[in-house]
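Nothing in this text is a laboratory measurement; each read-out follows from the coordinates by a stated rule. Keep in mind the model is a prediction, meaning the values are calculated, not measured. Cβ atoms are built from the backbone, for glycine too; each structure is taken alone.
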Structure I
Amino acid sequence: MASNEELLMMKYKEQKTQARQHETHRATVTNLVILIAGGALSIVGFQTITVIHFVIGLFILFLGVFGAILSKKHYERFKYHTLWAHEYDKKLLKIFKESEIEDFKKKKLKHEKEFGWISKTRANKLWTGIHLLIALLGLLIIIITTIKVLKII
């Protein structure tokens, strides 16, 4: 039968594996959204502006919003699993001596000092930002198409 430490380590590893899986899914979704949006943009780029551009812009807008929502969902699941992993990690750290834990804290502070503001920037915001930029691109296509088709300017 496994010891308490081995059981905690197994649970910790499982939660980290699940968290990593959600990060991989988020990256895959982002790549697909960029690929699909790029394909839709290639259609827009080779034609004179018509009503179909409005539909393509709407598609890109919804694609970007959907990607942002899906990215946030994967982040939520990532945080769920890392929360549990952190709980198991705290229990595992109780096995170590206090001096070893202090050494971990010093290394974390050194890392944060070395990388400054970027170490505090959440990757989640950057991932979601990519999708929101795609949605904004779709919105711009809608606005430009509407202006050109209705000959507002």
Structure II
Amino acid sequence: MSKSANLAALLHILLSMPKIELSRVNGDFGFEANDENGHTIKIDSNPESGGQNYGVRPMQLLLMGLGGCSAIDVIHILKKQRQEVKDYKMVINGDREAGKEPSLWKDINIEFHIYGNIDEDKAIKAVELSVNKYCSVAATLEKAGAEIKWQVFVHREG
């Protein structure tokens, strides 16, 4: 491969990689993270570590990412199956390793609350596919040693 082809391949990789910019904006540990589309998330440490409760803790962001990733999958799958999701909610709880640095997520429990005239078997299958096959955040957390458990609650109209 020529030098120009190598450079073109490298440039393509760099341009296609997501870009996040992080800036300190509040006290010692208050940050804003921005993506290439201008979306912003506020991040901070807990007050016990010197934070000012300015934003979400970094480890909570991982659980939020898990929720967002899986929610997109589940709703996408259910729409393909002609299921009409009227509303959707998730509750995510996690326990981290005690007495370790870094303290990774050990156990994660997710409740999927799906509202509408939804076939329960299809909802369960959609969640199973998301958590076990499609959601990259779930796969990342599991590779780091987390065990993800989930339950599905279908709330029918009527």
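Out of I, II, which has the highest value for FRET efficiency 1/(1 + (r/R0)^6) of positions 83 and 107 (r between Cβ atoms, R0 = 30 Å, to 0.05)? Let's see the in-between values first.
On the way: I: 0.85; II: 0.50.
Going through I, II one by one, FRET efficiency 1/(1 + (r/R0)^6) of positions 83 and 107 (r between Cβ atoms, R0 = 30 Å, to 0.05) peaks for structure I.
Identify the structure, out of I, II, from whose coordinates distance in nm of label points 7 Å out along Cα→Cβ at positions 67 and 131 was calculated to give 1.0. Don't skip to the end; give the middle numbers.
Details: I: 1.0; II: 1.6.
The correct label is I.
Consider the structures I, II: one of them gives -11000 for helix-only ellipticity at 222 nm (-39500 (n - 2.57) for each DSSP H run of 4 or more, over all residues; to 500) as calculated from the coordinates. Say which. If you can, show how the numbers build up before the last one.
On the way: I: -31500; II: -11000.
It traces back to II.
Taking percent of Cα pairs over 23 Å apart as the criterion, which structure among I, II has the greatest value?
Working: I: 57; II: 54.
Looking at the calculated values, the largest one is I.
Comparing relative contact order in percent (Cα under 8 Å, 6 or more apart) across structures I, II, which is largest? Numbers along the way, then the final one.
On the way: I: 43; II: 16.
Answer by largest value of relative contact order in percent (Cα under 8 Å, 6 or more apart): I.
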